[in-house]
Structure I
Amino acid sequence: MSERFHIHLVSDSTGETVSSIYRSVLSQFDDIEAEEHIWSLVRTQGQMERAIEGIKAEPGIVIYTIVDEDNSEILHKACKKLKVPCVPALLRVTKEMTKFLGVEANLGTGRQYELDEEYFERVEAINFTLAHDDGQNTANLENADIVLVGPSRTSKTPTCVYLSYRGIYAANVPYVKGVSLPDILFDLKNPLVIGLTISPERLVQIRKSRLDTLQEKRETTYIDIEEIKEEVAEARKIFNKNKWPTIDVTRKSIEETVAKIMQLYSRYKEHEHD
């Protein structure tokens, strides 16, 4: 089954630009589906408040092109309170062109203002997460902030993407029954390694839905309940042996999982300075 999340696209114009940017990014992820909520022509405080009510009803990543600083500030504060990422869409291009041309952009409705350092950090975090998804580039895991480990279909990828929009350098490594995890995982000093687990029954449902989506009809141990029970149990043993904090995602949304991860990460960073 494809992982799903809510995405809110907020614009003071038609919304075509922010939609195009978002879809270009989404196309780089496999097995991810988003429920789009488009809030276009948001130019007054009342219109912004209606958009925020929609975001509150279906929390998810917010991407925007809003030039009015007051409306932008209202949106950022609301997203911070809701604990959802809030990402400006066009600002990196504006900044680079300003630097190259040596002139300031003539901003107006439907245009954008300059990026801040926080935005650049988010962009770098997103790039890092893309490059370290599903066990890629494990030699560089020491540069991560958080590394998620878990069996296939435990929402590792969308969770890492969500974290990256918060500026977190997130990577994930799949646990495959009978296959050794990369040695570097057990020697990491900087990142917080977190294990993701799930009930075997729920995992069977998710994997069956995934195979149905792919129209895969062959018999496979990928959805065998006994095999999955062993897989989940073995993963838990590894997490416990290495004293990695563990999150059960069986009944959690991605947003809830991210909130728990951020709590663990905050405590982890505090202990570093004890």
Structure II
Amino acid sequence: MTIDAHQHFWKYHPQRDAWITEDMQVLRRDFTPEDLLPILVQNGIDGCVAVQADQSEDETNFLLACANQHAFIQGVVGWIDFRDPALEKRLDYVKQFEKLKGFRHIVQAEPAGFLSDGNFRRGVALAASHGFTYDLLILHHQFPDALPFIHSLPDVPIVIDHIGKPSIKTKEKTHWELNLAAASSFQNVYCKLSGLVTEAEWNQWTRDDFFPFLDEVFECFGTDRVMYGSDWPVCLLSASYEQQLSIVNDYLQELSAEERAKVMGGNAIRFYKL
């Protein structure tokens, strides 16, 4: 089964979605399951994981409602307040929703040191004890904060979104490469092949811009801890769904059919328990 392990839905609201700036006009509209399904079918994708884009429990409820109405949405990564004193009660409540697989916080927008917050770390660990995963969204320069966070949570299934957002545009990968290798030494940590095209020069990239970075991902994580994700519709800032998918498919041609199947679905199914 082929799985897109990272995409989003929203009903556009200019205040809530203020992160969608003037240069992102293509994203200033609604993106719904009805929009995505024909794209997945056309590209041979069997299902997907919907990931939060807004930091509210309303967002989690919205994604769960989408998932309940559309069988192809096989999992949801929502948002929850990890620092809420009543977190355990909230986790006990949301455990009833079968398609809720994990949570994410938009750490890339937080100040330095955010991941050192003891309450946040305890919350992530508590969520994992209730069977939930954690999506780690950081920029490449935040790895020095992320590594102690990862080290402190050896029992939490963690996946690094967007391969840790390296500067593909500038082709600088030395520090990102070293930090990614350090993160991969923890066997509970996975990596998503997502968000690639938006870290490159928008609409001016070539396939070869990405391959040195993908080389490092597979060198670090192998083929058992890497999963494909489109980051649709955010990918539309720089590429069509087909274009971003072709980058990954072209790279994977050198792998065996079994290895490709893991990256394109098997690993996501195992990680998120789809």
Given that mean count of other Cβ atoms within 10 Å over residues 144-151, derived from a single structure, equals 23.9, which label among I, II identifies that structure? I
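For helix-only ellipticity at 222 nm (-39500 (n - 2.57) for each DSSP H run of 4 or more, over all residues; to 500), the calculated result is -14500, so let me know which of I, II that is. The partial results should precede the final answer.
Values: I: -14500; II: -10500.
Comparing all candidates, it corresponds to I.
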On Kirkwood radius over Cα pairs in Å, which of the structures labelled I, II is highest? I
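Comparing I, II, where is relative contact order in percent (Cα under 8 Å, 6 or more apart) highest? Don't skip to the end; give the middle numbers.
Values: I: 16; II: 20.
Structure II comes out on top.
Values in this text are rule-based calculations from the coordinates and carry no lab data. Fair warning: this is a prediction, and the values are worked out from it, not measured in the lab. Cβ atoms are built from the backbone, for glycine too; each structure is taken alone.
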